[in-house]
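Chemist: Each in structure tokens, the structures are laid out below.
Read the figures in this text as sums done on the coordinates, not as results from a lab. All figures in this text were calculated on a predicted structure; none of them were measured in a lab. Cβ atoms are built from the backbone, for glycine too; each structure is taken alone.
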Structure I
Amino acid sequence: MANIQMEVIPEPDKGTASVLVPSSGGPQIMLRGDGDDTYICGCCGESIYENVQRGQIVNLVFKCFNCGSFNRVRGT
């Protein structure tokens, strides 16, 4: 399994990106799958989604539950 650091980006303007925001008191990991890669926050290193296949997540922005930074998979 590989840990892949995500790219930290500025908060997207409304309507320009699909942003997944963790719910208060919800699970810390946003997505879980059965793949080999875990994507971590590019700022604080917390896992954002784990056990996914490379290329499975595209064109999404994730707000880190731990530090609040906005992350995307590099190259998407």
Structure II
Amino acid sequence: MINNLFEILTPIAVDEAIADKTGEYLRKHSKGYDLNIGDAIIAATTKEMALKLVTRNVKHYPMKDIEVIRLY
């Protein structure tokens, strides 16, 4: 069953733009929101690829420049 999930996922490389945006998010949000690098990379990828982020953990994504959709 988990193998089926991996078959539909598309890997995305962390390029320079994503890395730069990750650093920006960490500088802006790491103290007040306890942002970790994994969440920052996810948010930066969302921003750089013009995607919507669907999550149950909306508190991990305080960025105002990405669209976060609460999954329920």
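Chemist: Where does the value 0.7 come from, among I, II, when distance in nm of label points 7 Å out along Cα→Cβ at positions 36 and 60 is the thing being computed? Can you show the working numbers first?
Modeler: Details: I: 2.1; II: 0.7.
Only one of I, II returns 0.7 for distance in nm of label points 7 Å out along Cα→Cβ at positions 36 and 60, namely II.
Chemist: Quick check on the output: 49 is percent of Cα pairs over 15 Å apart, derived from one of I, II. Which one produced it? Write down the numbers at each step before the final one.
Modeler: Working: I: 49; II: 56.
Only structure I yields this read-out.
Chemist: If you don't mind, another one. When helix-only ellipticity at 222 nm (-39500 (n - 2.57) for each DSSP H run of 4 or more, over all residues; to 500) is computed for each of I, II, which one produces -16000? Spell out each step's value before the answer.
Modeler: On the way: I: 0; II: -16000.
For helix-only ellipticity at 222 nm (-39500 (n - 2.57) for each DSSP H run of 4 or more, over all residues; to 500), the value -16000 is produced by structure II.
Chemist: For which of I, II does distance in nm of label points 7 Å out along Cα→Cβ at positions 20 and 44, calculated from the coordinates, equal 1.1? The partial results should precede the final answer.
Modeler: Numbers: I: 1.7; II: 1.1.
Only one of I, II returns 1.1 for distance in nm of label points 7 Å out along Cα→Cβ at positions 20 and 44, namely II.
Chemist: Here's something else I'd like to know. A value of 38 was derived for relative contact order in percent (Cα under 8 Å, 6 or more apart); which structure in I, II was it taken from?
Modeler: Values: I: 38; II: 25.
Here the read-out was taken from I.
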